[in-house]
Structure P
Amino acid sequence: MKSKTPYPRISVVLPVYNGEKYLNESVQSILNQTLKDFEFIIINDSSTDNTLKIIKNYKKRDKRIILINNKINKGASESLNLGLEKANGKYIACFCADDISHPKRLSIESNYLEKNPSIFLVGSSGIYIDENGKEIRRFRKYDNCKMLAWRLRKSCSIIFPSIMFRNEKIVFFNKYFGPANDYNLYFELLKKRKNLTNLPNFLVKIRVHRNSMSIYANKEQENSMNRILEKFKKLKENVGFFEKIYYSILLLFHYVKTINEKKIIK
């Protein structure tokens, strides 16, 4: 799909630090998207391995790639913010250097935002894979922004590398929340009365390995999550008592319906 403006339909933002092991597969999953109208902003956060060389090789072959090369290590949050500042797309998709996007991810998510102007940010369901790409478990999400806003007060129910949102220059990541900076982002957007939702489609594969954020930053992430949960407690709720009961029942049915998808494959 060709853009009617000099700007791309989508800006994909990918920060990476020492990601040479899985970077090729991650980058290729974006370049192979069925929707071609995008710019691909990759931020090399002062990597010490072959990450920069890999990015430069792709940049030579594909003019959609924009390289930001941090001379000093800034961390994921600040690197993401550099990418957001550079982004010209109508929509912005975030991604991680060890994950894989479904070929139709950009098309499905951007079309959803086109058809649903009241939604600011959309995520998707996800498949967790191990270091070798073998499926571990699945998490199927639900498309109900009001129920999600209620659920976010209990846990982070949006998969970060699946998100796409409108480029209104109001999104930024706070480095003080470290590995939970995405959860803090969702809080800030709800505070601004923005609608967030998920799609049931499995549009990303999330790789779990010894160097992934969920492993090495587990304690730091837990502390950051608790700080954000405290912030949520002060946020005014728009969900009444009977709605909470209704949503709890819906979540129970959703869990029962998808329980087989969540079982770990041995």
Structure Q
Amino acid sequence: MPLLILAGLFFLTAIAYSSVGFGGGSTYNALLILTGMDYRLVPAIALSCNILVVIGGVYHYMRAGHLSVSGLMPYIALSIPMAWLGGRLPVSEQLFIGLLGFSLLLAAVQMLLKPRVASNVHEPGTVRLWMIAMPVGGAIGFLAGITGIGGGIFLAPVIYLLHMTSPRSVAGITSGFILVNSVAGLAGQLMKAGEFSPSFGVIEAWPLFIAVFVGGQIGSHLGVYKLSEIWVKRLTAVLILYVAARLIWRWAFTAFTG
């Protein structure tokens, strides 16, 4: 796939995901894998794109009062070291593609079947919030570091399910969660032990970084101030469901024929 076309797909992905508080790392991963790129380089590029996308979302949501450090802290206290650990963990290509494919499948299902947000949103007590948020954040952070995604796509439905805050605040917390986990996961990827280091190949992806930065700023502005999230999530879910099916098929073919 020509780099210019790939940059265009990254641009559209960044708009769609950032408009609902996500970074798009799962789809960047899938697109890069489907182009035949060395799988060891893919997570570092996807995490870098995540960071560039959600920076704008964090700014806009904080400015609009939908994100605070105190509200974010319970979710990231354990996720940051776990994302770094996951990023440092070497995995085989087959395991990486399988994890990514099934992660995308779960993400697509939750976006299509996301329960309605109850009108009686309640704020849980501090102790209860930390008891729930820390293990959930840690588990998601670990998966995020391994696969090169920010993890917000899995955090959002948990917050929705528990009715902990308003929909806009869910998007704000998700953006902040993705940002810190992507930074931690990228640090782990770049410090990964062994002969191969992804740092040498990341710089060659600079057109993709420009594309997602511009798309992320557009999408996050629209998501905070203009658009309803429902139609964007459903359209995005169809896209990631397609790429998830492609990756799972590739994983299954390799597993049963290799």
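Values quoted throughout were computed directly from the atomic coordinates according to the rules given, and no laboratory measurement underlies them. A quick note: this is a predicted structure, and the numbers were derived from the prediction, not measured.
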Structure responsible for 37, 31, 24, with Cα extents along the principal axes in Å, for residues 85-172 alone calculated and labels P, Q on offer: P
For helix-only ellipticity at 222 nm (-39500 (n - 2.57) for each DSSP H run of 4 or more, over all residues; to 500) computed as -12000, the structure of P, Q it came from: P
Winner on volume of the Cα convex hull per residue in Å³, for residues 109-220 alone once structures P, Q are ranked, highest first: Q
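Comparing mean projected area of the Cα convex hull in nm², for residues 141-188 alone across P, Q, which structure shows the greatest value? Each step should come with its number before you reach the end.
Working: P: 3.8; Q: 3.0.
Max of mean projected area of the Cα convex hull in nm², for residues 141-188 alone: P.
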Top of P, Q by relative contact order in percent (Cα under 8 Å, 6 or more apart), largest first: Q
